[in-house]
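What follows is calculated from the coordinates using simple rules that are stated; it is not laboratory data. Just so it is clear, the structure is predicted and the values come from calculations on it, not from any experiment. Cβ atoms are built from the backbone, for glycine too; each structure is taken alone.
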Structure I
Amino acid sequence: MNKVILFARVSSQHQTLESQIDELKLEAKRLGYSDEAMQVIDFKESAVKLDIEERQGIQALKSSIESDKSINCVIVYEISRISRRPKMLYEVRDWLIEKNIQLICCRPYMRLLEDGKLSQTASILFSLFGSMAESEGFIRKERMNRGKKHKQSLGGYIGGKPLFGYTFINDKLTIDARESEIVRKMFDMYETGLSSRSIAIELMQTGELKQDKIHNATQLVINIIARCEYCGEHSSTSNYNYPAIITKAQFYRCRDIAANKRKEHSKVKKICLLKGMIRSVENGYVLSPNIAKNQYKLYTLDNPTNMTLRIDLMDTLAWDVMREYSKTREDKENEKIILLLRQESNVLERKVQQALRKINELRSQIDRIETRIIEGKMSEIKGDKMIEEKMKEMEIQQNIYDTNNYLFAKKQEMIYEGKFKRDIDTILTDEEKQEYIREKLDKVLAEKTYEKRGHYFLKFIMKDGTQYKYKFWSSGPWNKIERI
């Protein structure tokens with residue numbers, strides 16, 4: 001018993017297939033097929049957007065014919081039910097001819113094969129109906145586009161979400177009262193010099209922006225500041241003609257501010273702290289920084305020796321190493337300095353005491369001279385002369401005492417308050433950090449572990465021979481650093 005396939009298709013989910021299937025069943029019965037001999041293949045899918053491999057209906061049709069040799073006919077309501085694309089139509093036609101399967105189209109009526117072969121009349125009709133199906137699709141699309149454009153020109157809703165600050169009321173695009181105030185506030189704040197991120201944070205804190213992440217709120221601010229629709233100008237990327245929320249003058253003032261910020265940002269020179277200091281253990285080559293990709297890179301003809309280390313991770317690790325090195329080395333240096341200062345302080349203290357004893361001795365001598373003058377044992381002229389000499393000597397000793405005493409006090413202050421230390425935390429700029437690193441660090445050796453892609457051994461070697469070793473994961477989602 002021969003069988004027939006009733007092939008039905010519609011393009012959208014809201015369309016129904018029942019009317020097509022009823023027509024196909026009537027034609028099948030007219031041709032003498034019983035209900036048991038009929039197989040219905042019906043799908044809701046596009047005949048334009050999908051390729052033949054993506055068309056479930058066509059694939060089901062081919063599969064049924066391949067698996068059941070008793071099928072000798074396919075009935076469709078019209079040619080466009082197979083496809084609206086000529087290439088796909090001819091591909092299906094040629095496949096049916098190869099399998100010797102009759103194709104019957106109900107509207108307009110056409111039989112593909114006559115006596116098992118494609119007749120000239122059938123070939124002409126197939127080409128004509130296929131062209132009509134393609135043309136009908138273009139006409140329908142153009143008609144829909146004209147309707148959309150007309151509705152768009154009137155401010156009507158044609159699909160899609162409006163920009164922040166606008167809404168649809170009764171299918172009409174209008175300004176949203178609450179959101180438009182936020183838009184105006186964004187432009188006003190941007191004119192005062194605040195960054196997009198600062199604006200986003202402030203609006204999130206006040207509850208005006210409902211985003212859960214600062215990044216999302218910042219991106220919203222950036223997008224709003226850049227859209228000319230907010231000043232009433234039309235953009236090629238917009239579906240609607242938006243009414244103005246701000247003035248054109250304010251919008252272009254903000255664009256000038258954004259342009260100046262980009263210029264200033266482009267002038268900032270990125271400092272790579274380890275530039276020229278990372279070497280491959282395998283070949284001794286230096287890894288070069290690629291700022292755009294945030295990588296220290298080494299590319300050679302021998303692929304296994306290639307290396308890629310993230311700049312931000314390596315520079316952060318390098319500065320942590322310098323902090324630890326600075327603390328360790330300066331503690332030792334400080335111990336030496338403290339010891340020397342204490343030795344010098346002891347010498348100064350002895351000199352202070354010697355000067356003080358000399359001063360006291362001179363005062364005693366002056367007292368004795370004065371006593372002898374009073375008792376008449378020494379002439380007043382001679383006594384005054386001796387007292388004058390002793391006073392001059394005592395003045396000299398007093399100066400020595402004051403100087404040594406001041407130096408002794410300063411040495412003690414330096415010992416107890418540690419003012420001789422260099423504080424690495426006062427180094428703030430990247431230029432200062434790079435200078436400090438080059439002063440202390442000799443090189444960084446990088447070696448692949450070959451455990452996994454992006455795994456390395458790192459060795460920081462200081463100029464005094466001190467070494468710091470790490471296991472470093474530079475790629476993938478792990479990004480891990482482990483001290484060895």
Structure II
Amino acid sequence: MHMENTQVWFITGSQSLYGPETLEKVAAQSQSVVARLNASGRIPVPVTWKPVVTDADAIRRLMLEANAQDDCIGVICWMHTFSPAKLWIAGLKLLAKPLLHLHTQDNVELPFATLDQDFMNLNQAAHGDREFGYILTRLGLARKIVVGHTSDPAVCDRIGVWARAALAAADVSRLKIVSFGANMREVADTDGDKVGMQITFGAEVDGYGITDLAEYVRQVPPSVIDDLIGEYAERYDIASELVPGGARHDLLRDGAAQEAAIKAFMDDHGARAWTNSFQDLGALRQLPGFAAQRLMAQGYGYGPEGDWKTPMLVRAAAVIGEGLPGGASLMEDYTYNLVPGREGVLGSHMVEIAETLTSSRPRLEIHALGIVPREDPVRLVFDADPAEAIIVGLVDLGGKFRLVANVVDIVEPEAPMVKLPSARAYFKPRPGFYAALESWLTVGGGHHDAITTAVGAEAWVDFARIFGVELSLIQ
């Protein structure tokens with residue numbers, strides 16, 4: 001989605017005290033560190049080496065340059081030798097990109113037999129980074145800290161997680177969300193301060209009438225619908241009444257037209273996420289739930305019932321997990337199994353759960369939906385694959401936003417749910433059913449979430465830190 005033409009910058013700090021010969025060695029060793037990071041295959045974007053900085057003005061200019069470059073999504077800093085922290089104050093106060101402090105050194109082992117004072121003068125990151133850490137704390141700057149040698153896969157993995165969070169942050173900061181209709185009547189946790197969200201995250205919510213979308217649906221060419229029907233035949237097992245010539249094939253064609261229309265509308269308006277309300281469907285024949293399923297699988301964020309916060313999270317989850325096994329989707333705790341010792345949560349929605357959560361071949365069906373006064377909507381039906389997952393919600397608490405997250409385990413349901421005509425995930429919350437649910441309620445978590453099976457909690461800790469937003473993590 002946005003990994004191409006992006007990079008993180010690697011900035012090495014030193015000082016002129018050591019002379020040009022030592023500074024040449026500093027540059028060579030920092031280039032070696034960057035080469036190992038790029039060769040690891042564990043960081044989703046290139047790490048770009050920048051010349052060693054030794055004075056306050058060079059640091060300030062480099063931070064301003066990072067801010068101005070859209071393709072720079074974050075900055076990694078390493079104090080190779082002792083870089084006095086006062087040099088960094090002006091630049092750090094200006095830095096507006098995500099920051100990772102890498103506490104490392106070029107060598108793995110100490111050369112005990114040959115170790116001399118020249119080696120000590122060159123390799124001072126052990127205390128040079130402490131000076132840097134002090135000034136970051138003194139300035140109150142949020143950052144991720146990773147400690148270890150860059151030949152260690154675990155170190156590269158942690159940097160890679162941060163880079164994914166930085167990618168999502170860069171995407172969200174420019175995200176446009178299309179809102180067809182308003183928040184569902186009298187519901188509180190899906191509503192809130194749109195201006196406040198734009199100030200905090202950068203994501204913009206723009207309202208449009210459902211009649212605008214209905215006109216897009218009407219204008220979808222038959223050839224586009226035919227192409228989508230062919231794609232559905234390749235990807236899904238289709239109920240006989242929906243196949244060409246079937247009694248209700250026209251509603252599948254309408255569902256395809258909705259998918260094409262919503263995608264075209266978003267693309268025309270520079271948006272990558274959307275929401276709608278089943279209380280305001282205008283001239284639409286059916287709830288566009290199938291379109292939501294399909295578009296989430298393509299990386300578009302979605303939230304139902306006029307919920308304009310969840311689309312941002314679904315989109316962020318898609319970006320964070322791009323290229324990794326697993327997927328991202330809307331999710332909602334729908335109902336519980338309360339049998340002692342077998343407690344679990346059935347997560348689902350009316351229709352809109354993304355196929356990215358399953359490796360099986362979904363079934364494309366049509367069923368009645370009594371609470372929506374329209375024709376029966378088509379939808380994909382499947383069970384989510386067993387996997388570790390994390391669900392993440394965003395709530396507006398009046399003056400501040402809070403992310404709420406819970407690590408869960410998606411498991412096989414105890415029996416086939418043959419009469420449930422919707423996509424679903426059956427999961428066990430960590431650390432335990434009752435503790436997790438009580439914690440979610442205590443911190444005010446809402447009823448719509450994003451779920452991802454591609455990344456774990458660390459990515460969301462990094463995401464929250466980048467935006468300076470509180471995260472209540474249940475795990």
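For the reader, a short list of remarks on this structure follows.
- Which of I, II leads on mean count of other Cβ atoms within 10 Å over residues 34-41, largest value: II
- Computed 5.5 for distance in nm of label points 7 Å out along Cα→Cβ at positions 130 and 338 - originating structure among I, II: II
- Ranking I, II by distance in nm of label points 7 Å out along Cα→Cβ at positions 82 and 186, the structure that comes out highest: II
- For mean projected area of the Cα convex hull in nm², for residues 66-193 alone computed as 11.8, the structure of I, II it came from: II
- Which of I, II leads on distance in nm of label points 7 Å out along Cα→Cβ at positions 50 and 170, largest value: I
- Parent structure of the calculated result -11500, given that helix-only ellipticity at 222 nm (-39500 (n - 2.57) for each DSSP H run of 4 or more, over all residues; to 500) is the read-out and I, II the choices: II
- Value 8, calculated as relative contact order in percent (Cα under 8 Å, 6 or more apart), assigned to which of I, II: I
- When log10 I(q)/I(0) by the Debye sum over Cα atoms at q = 0.09, 0.10, 0.14 Å⁻¹ is computed for each of I, II, the one that comes out at -0.98, -1.00, -1.20 is I.
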